[in-house]
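Coordinate-derived values only; no laboratory data. Keep in mind it's a predicted model, so treat the numbers as computed, not measured. Cβ atoms are built from the backbone, for glycine too; each structure is taken alone.
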Structure 1
Amino acid sequence: MRALPWRTVLERELVIPYGGDAFYHLRRTAFSAARFPASLDFDPYIHFPAGARPIWTPVFDWVLALLLRPWAGSEPGPSLERAAMWVPPLLGALTVGVVYRLARRNFGPVHAPLAAGTLAVLSGHFWYSQIGFLDHHAAVALCAAWLLACGLAWVSRPPRRASAAALGLAVGLSLLVWPGALLHAGLVLAGCWLEALVRADRREARIRAGQLALAAAVACAAVLPLAAGTRWPQWGRMSPVVLGGFQPWALASLALLGLGCRIAWGRAFAGASRPRRAASACGLGLALLALGLLAAPGLAEGAGDAWRWLARREAFQAQVGESQPLFASPDGTSAEVAAVRLSLFAFALPAVWVLAVRAARRPEAAALRLLVVWSLGLGAATLAQRRFFDSFAIAVALLLAWTFVEAWRRLPAGWRRRRRAAVAGFAGLWAALLAPSLASYRPHWENERRAALGLPLEVSARRFDDRVLLETALWMRSGTPPTSGWLEAGARPEYGVIGPWEAGHAIEYAARRPAVVDGFGDDLGPENMERAERYFRAAEPEALEIAASLRARYALVAADFGWTGPRPGPGSLFRSLHVRDGSAAGRWPAAGGHRLVYESGPPAAGARRALYKVFEIVAGARIEGRAAPGARVALELPLRTNRGRAFAYRAAAEADAAGRYAFRVPYASGGAAGAVEAGGAYRLACQGERADVAVSEASVREGRAVAGPDLCGATRPTE
């Protein structure tokens, strides 16, 4: 299932990853493969010109580099990329296998194929684990499934130290892959603590508390090497959003809580009954939290970071697709998205949870209690952010299997005797509930049919745009001067590229050029995001000052720019470049410091403008001449782009009271700027008079003055 889109990912000459984050995972993987065992901990190609530490932990990309080194070669390229595109389907398949195993061991032999089969086709899990979607979230879902399996094994069987150690290892690995897995780990550990508190036997409760201390200690030991000593300029030391001091502190506190409960519950006043054990655990937990707040004042600020991230209280996070709430689509497709990603069964989950809570009251239903806690927490998180629907899909699959088996057990005896009819009815119900997810695969099957008939493939608008962005980035790699340090973290690149954050990772990997902003957004610091947007919103004089402060030599202008505020006005640099190609129009002046060097294809058939345009930021030659005071002088240069589109760069100037006019022009005449060719010399006109002016490339780059003709009856002053 997860390999179905392969034809739109693995083309004969191109490997087209799905989504911008895949490009940065390829970059870090390529770096580690070439410099093994080093990892790219500080990257001069992000947050240019300062560089930054990527907010992702290096574990996923480092392991990927280790596995893919046979395909890396001396210079990572297409072989590594093609091999990497198969990693998400592999991780997705392993996740389905883990779910089959945990369902069989903890719920029953009928639950296993039903849960695994449901997860195999659920679009919510397919999304991050499809071929080409190289992202750590596919590994996060696998770690979440393993973490849940370890938790279920610990709560549903007699307590063993090996099971507790495995649980701790699963917690630690999950946090190393993605700090956001703190939610997964917290829910599983909460369910395990609930199990320790509900045990009637005091001795077993003490044993379980001690083993939870062991699990937390193992997890703490696992994360400590990478978490200790890390510093994040834009995040506090105790922020849970990144891997830092918070995770070791939280795990160490849980270890102390477990150890304290084991000791305290040996006394009658704290451990004689379940209410006393619960009260003493709460009291000890609050005391540890108070000590933590006193010892680490940054904890309160860190909690605020986590809330702002989860609730999308940041302008950048509000623009990220996977950060959107499940039921908050502005186009009114919220219910459709939920049905496709999580099936129609998701809409019945409130009733299923009520039934499951009732069934979980049975003493032997420890596995079901943990599943309820885990699924409720993940369900709430998925309502807030869609990025959790891949791991929530695991809960949906397990709950669907449990519901179907419970419904079968409650069938009247007469129905169960008609086994074939009953099985067919349940199979039909399963297919009906998953129909939206199953239907989402139709375009991929259709492409297989079209390929067999020799017909062109049908490509979605998003995949088409991904291809156009990749082609643009690859042109930048070959059509612009190379920069230092693509595989050397200590190098200082000569210049950067300013553009939309959605294209930043493609610039960093495919173009091999530093980006001012990228998919990390303001998580690397808000200053570059602010300056990049101000650059495109400003008029050209201010924009050039911003570009100079950022050492940006090229600007990538996108038709669909992820603005965090209102769209730029007609006098902005963005409108000047994207709509007018830098030419003057009406009262809006020409952009004399930006020249078009490449344009991509349009975003869709029939669109008038390119999806992407690359402009070089230049000093601009100064054409200076004389004309009658107040006379209007027009300038024009014919150009042809790499797409064969013919247009003219136009500008206008008015002679001053002393009879002088001046233009700042970004193109050399009679030559090519990148992939855009000039059709001759500049043509100047004034009141019917015309004259040509040649401008050299050196004049454009160095800002030299070029003598312009005398027009409109201008007279030279006598000396």
Structure 2
Amino acid sequence: MAVDRRSKRLGMLAVVALLLLGSIGTRLWFLQGVQAADYQTDVDRAKTRTVYIPPARGRIFDADGRVLADNQRILTVTVEWGVIRNRKNRAELFQRLSGHLKVPPEEFEARYESNLYDPLLPLPLKEDVDEATVNTLLERSEDHPGVDVVEEWRRVYPYAPLASHVVGYMGALNKNNVDVYMARGYNRNERVGAFGVEQSMEEFLHGEWGKQVWEIDASGNTVRLLDSTAPVAGKDVQLSIDLDVQQYAEQVLEQQLRNRRELPVKQQAHNGIDPKSDGYPGVSEKDTRFFEDFPEFVPYKAPAGSVVVQNHSNGQIVAMASHPTFDNRWFNSGIDKAKFDLLFPQSEDPDDSILVNRAVQGRYNLGSSIKPFIAWAAMDSGVLAPDEVYRDEGVYRLTSIDEETCASGVRCEFKNAIGPFGLPSRYGPVTVEEALAVSSDAFFYRLGELFYSTPGMREELKSDLEQFGFGADSGVDLPYEWDGRIPDDAIKKELVERGVLGKNEADFLVTGDLIQVAIGQGLLAATPMQVANAYSTLANNGFLMRPHMVLNIFEPLTPDRAPAVADLDAAVVFQSFERPEIKHQLEMPTEIRDPIIAGLTRVTTGPGVEYPVGSDHAPTAKRLFETYPDDAIPVAGKTGTAQGRNSYPWNDSSAFGGFSLDGNRPYTVVAYLEKSGYGSKGAAPVVKCVFTALSNSLLLQPVQPSDPLDVNSTVAAPEKELLDEQCLYGNDFVTVKD
């Protein structure tokens, strides 16, 4: 029996042995057959090293070929991830590198922990390292395991800070966009366009990465090149921006804002005596001012503004200025967060915002600069006849609301701007032409009520304003453009629900809403870019165009004909935007367009109106343009003063839209100066100066390449000054200096 048990045991062992051998054989077959290719790939990968080669980013030119954005080769110190996985090893290496690279170890550690860098590429520790430091690191490579130096591109801006809001800047990938760019084939270490044309044209400017695959031996030494794919440079982008006009627009805008802040006391915002005071005008000033807690004169803050210059024959943007501005070289300067926060402080006050292009992001009431388009809508819809006369006695009283309702506290009277003796200005019998020339509010209050009370006309007003591009982004080649707002019931309800309007506001349009819209106040808002496009549509006889900042996209590597100047004759066009892109054409009957053009022409040239007989109500910009050169571009336009917060006059913003009446010099210029007072005093002089420059009637300061960036500066951009300010003043000029 013992023998039999041994036999069974031996048999069982034999079976187990067979099963084990079978399993091993199956596993060997699986490894050598099914997974052979995968394992061979791993072996090959261990024997190779892939080096990725960054492409040269496409350059950005102005209309004449001046290079606004270029590339410069730099050296970047990197470290292999595997070397620094261990915390102790990482800390020791970072401490050694800190002295050489002059970077605190904590900043290296922050990069390691950020999860913003590609795990398949070495971790960049510092960009733009000098040759001496690189040589020192490489000579002592045994002390710096895994550390290497790679060549990369750095973005440079030869004419900075000119056009910084237009050109934009580069930035690292962040948690908000990293997934989007990774899906497009980017790596985490890349810098991408983060503002301006750099961002909007990213897909063309970027180019394609190249790579080299090297065979390496067991010691990590390079043996031979196995494969190579050359990088493909990004395409070059030519803008329609004329840097000469751009520089002048920035100078005159900044100078005028400074002038408005520095006005002598008696030219500041006037906190007048309330005409309702007993015994006015002979009473004491105590407690009789409109705003009792403020003095008689309050300075304008004039913190910000923008200018848009457009060719209205093709929609191209010739210049776009926004202030306050910045030097886009700061974003490639390697400054730390503390310095960045000093230059670009976070503030809850939008007046202080620097990294905002107010030309496309500003959300503004337009004041009376909207009136030409209200007039158009009124005549186009039949609410107003072109030759209809309205008798303006300074006050408009609503006719669609009964006296009992008015007596209950509902506002039923709306007044013109205050004239002599603190009383509303009276213009007498006016047609649409005279109403535009002298900016009669009462005339347009009436139109606002008619639009509200006439069946179907609210929708007609919105539709007509949309025909001029209001209420939708213009499509200009820049990011973050705001759509604007034309109010309707749905929009007002949304504003109430969001708390933008008070809880006591009706969540639907009421008469007063369209009364305010008719003079550019209340719920209507737009960007200066939209206003410029609307005036261009009026100027070019009804062609609403998509405004273009980009003129041409060229094939990569356009040669230079001089330092920082591209040879446009040698450029190869990939895509052109030189032909106008027309969104739609409005029908513009002469009986409607002519009175508007005539009224806007009278704004700058006169005449005004006489009422009562013997008095003179001058057009709003006539005195300013009396010093305009005789041979300069003839200009029609409209002033606008947008009432500010709490109705304080020192919060009023200044607007002016003007366009050329000369078909051979087809320009539209719009300026908007925040909290700078009357349109005729703040914005209109800026537009007048820009037209003077466009007419070649003054000598422009030559555009020069930038001085080196002063990294010790404490301001985002140095101040600009206008060499000759005379164009800012009219015959009513009073010095702005005490």
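So helix-only ellipticity at 222 nm (-39500 (n - 2.57) for each DSSP H run of 4 or more, over all residues; to 500), computed for just one structure, reads -16500; which one of 1, 2 is that?
Of the structures listed, the value fits 1.
Assign the value 6.4, calculated as distance in nm of label points 7 Å out along Cα→Cβ at positions 380 and 668, to the correct structure from 1, 2.
Matching structure: 1.
Please state which of the structures 1, 2 yields 8.8 when distance in nm of label points 7 Å out along Cα→Cβ at positions 204 and 652 is computed from it.
Only structure 1 yields this read-out.
Taking Rg/Rh (Cα atoms, Kirkwood Rh), for residues 172-259 alone as the quantity of interest, name the structure among 1, 2 where it is greatest.
2
Which of 1, 2 yields 12 for relative contact order in percent (Cα under 8 Å, 6 or more apart), as computed?
Attributed to the structure labelled 1.
Using Rg/Rh (Cα atoms, Kirkwood Rh) as the calculated read-out, with 1.07 as its value, let me know the right label among 1, 2.
It traces back to 1.
Among 1, 2, considering only FRET efficiency 1/(1 + (r/R0)^6) of positions 340 and 700 (r between Cβ atoms, R0 = 30 Å, to 0.05), which has the greatest calculated value?
2
Out of 1, 2, which has the highest value for percent of Cα pairs over 32 Å apart, for residues 364-643 alone?
That would be structure 1.
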